[in-house]
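Before anything else, here is the set of structures, which you'll find just below.
Rule-based calculations on the coordinates, nothing more; no lab input. These numbers come from a predicted model, not from an experiment. Cβ atoms are built from the backbone, for glycine too; each structure is taken alone.
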Structure I
Amino acid sequence: MSYESAKAAFADWSVDTEAALAKLAEIPISMHCWQGDDVVGFEQKSGSSGGGIQATGNHPGRARTPDELRADLEFSYSMIPGNHRLNLHACYLDTDQTPDRDEIEFRHFAPWVDWAKDQGLGLDFNPTFFAHEKADDNLTLSHPNQGIRDFWIEHGKRCRDIAARMGLALATPAVNNVWVPDGYKDTPVDRMAPRQRLEHSLNAMMADPHDKTEMLDAVESKLFGIGVEACTVGSHEFYMGYAIRKGTMLCLDMGHFHPTENVADKLSAVSLSVNEILLHVSRPMRWDSDHVILLDDAIQQMAHELVSADLLGRTHIGLDFFDATISRTAAWVIGTRNMQKALLRALLAPWGRLKSAEDALDCTQRLVVTEELKDLPYGAVWSEFCDRMGVATGQTLIADLDRYSQSVAGRV
């Protein structure tokens, strides 16, 4: 179907496709750097795994240097319509020096900022509280040893400073998101003490104020993971309360909740208590396994909630998956485009009619309209969006992704 025919089909439902396309073009998605190298990073010393962070698979083409990772990112962004962001972890510094985590400075990330400026990208940032000898027991900011807590507090302070410098340099605030792996493999006898230590550490780490036009603090909860099956110190309840009391953003990661929970349902609930929300969009499969996101019900519900509840202006959308069994660049492209496709479908819904039916308790009307909408030609509108943005679709996209994957297959 042509775009003009699709436009007319949506107009029959009082939906303006041009308005939807214009809105979609304004929504940046923060693409995560760690998909490109299996969460290894570029520190000049060996680190240990930890915190349940593990990428599985051995597909050829993993980025081994910052330059390789940036080349992969440039290709991926060229396949994604719109203007977006990059989410960096602190272990992705670009320097010949070997600073420890409590010694990193903005200069160690300056090449990333220069590159982002050249590419027209915003940057977001994350302290790296895993893959380090001081995190081997899955305790960092809540560790009973004050010296270890102080080490990680200093790391967090420096990351906030670095993120603020990034935001200033690029004239767009960098979201600095705090996630720690802290927890216990078996049932602890005291849950209060580690949570008190975590709160005290967070307070110390965030004591210095930063201009919100440069840096935004966010905190991210966890449910469980490898090595912390019995207790997670930074639970959803802990961080939701902390975000409300301290005025930080709250990060909702779709993999960090029980498989039966609907994370989309949490958006409107938490939005009544926190000013801004950070989303990490992922696809858990039985646990926090971070598969590449599909255009499935969970992603569609998330997009519908963002649009229906008018939360797009208060929500920062980021991605968080890492799959080494497939082409890493294709994973970025597929996942990001699926998030955009879900948002487009939500923007093309006749929300006035649906909400009117619901307010009138006309559940029949709500159901039949919802089901009939599924037959509308969303694909034609998406193709038009991609065409206007100069990116490929269909068979051309598949061929381009395969060609690039083959070009980097010799990396060892």
Structure II
Amino acid sequence: MSKTELIKKAYEIAKEQYAALGVDTDAVLKKMSELAISLHCWQTDDVGGFETPDATLSGGGIQATGNYPGKAKSIADVRADLEKVLALLPGKQRLNLHAIYGDFQGELVDRDQIQVKHFQSWIDWCKSQGIGMDFNASCFSHPKAADGFTLASKNEENRKFWVEHVARCRAIAAEMGKQLGTPCVHNTWIPDGSKDVPVDRNGYRKILMKSLDEAMAVDYPKEYMKDAVESKVFGIGAEAMTVGSHEFYMGYAMKNNKMICLDNGHFHPTEVVGDKISSCLLYVDEVLLHVTRPIRWDSDHVVTLNEEIQLIASEIVRNDFMSRVKVGLDFFDASINRIGAYVVGTRAAQKAFLIAMLEPTKSLIELEEAGQNFERLAMLEELKTMPFAAVWDYYCLQENVPVGIDYIAEIQQYEKDVLSKR
């Protein structure tokens, strides 16, 4: 029996087992088409970007560790790597681009001067790939962020510089969405904060509110662009106070009808983002997720299929929030093959959503509402050993991408043919 036949046979057996629980696996696989994961371009080159030759990180609470060979050194490299990643993933993806990755053609363009023309080739590339785009202002790794403040800066010249940068990024994002026919989510994250205990927390937050109001003064059609604002509990050099706390941005999003971005690495280790989603969506229309794997702090490890990721996916699926939650990845591991990091991380997130969709949610809620908590617990435990892998393998087969561990050999060959020659 061929491998394809074995996969199909295993799926038919799994299909019957899930049907006994009231789950239609064929319908679940169709529902997976609703999940579009936004791939973060910065995994290709460790958040360097292409503003200047050999650009590297400099401050702002961002740190990529490792020096594994094969780092992308040009926009062509980034696109080649992303094309390889897309070829190894089932389902739908998008591109998540930071402003420092503009196609500047060797010209030095400061961030308060960027225009759509610097990103047109990216729009064209996404169109050729049949995918949408998301975008981010890059408020870090810049001389005007050297003191740790951008939109919350008390230096008026610097503050206006960053306001203009964010305003331009929003205009560019709107054009991306317009040309590609799918809304571009523009996310605003800043590293602003204090290394030691500040006195004027309120003053900085008032400035940040003012700056956001100015940067977001222009309203763009939501079919072109949607704003998101992203909080963080702390960062390197901002351990004592982060201006853009969760409370600050949650309030700003609610007041101004913006998306709140929840990065599951941006909270205290005992906080669980999966538990925040239903609360946030009572007060805002949509939520943006940055999915990562923190180890002790916001260290942005490659996503794996763990309990935290599973809860995030389950909360979205159980409450029918698929249309209200945008999913993006946010990790940058320079210690392993960067293409492998993408594929492992994205597949892990996709698996979490598939497992959630294979859950007999209605039956579980009925047990819960009847006070049958033993039965609910027993059912949740038994679901952990259901043949999810057979459904996943069949999904990959349907999508014409490598099944199981087959993608490892393809990435190894790409490393031999492409990455090792950089």
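Below are the figures for this structure:
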read-out	value
Answer label among I, II for the case where distance in nm of label points 7 Å out along Cα→Cβ at positions 182 and 358, calculated from the coordinates, equals 3.8	I
FRET efficiency 1/(1 + (r/R0)^6) of positions 102 and 206 (r between Cβ atoms, R0 = 25 Å, to 0.05) derived as 0.95 - corresponding label from I, II	I
Per distance in nm of label points 7 Å out along Cα→Cβ at positions 70 and 94, the highest-valued of structures I, II	II
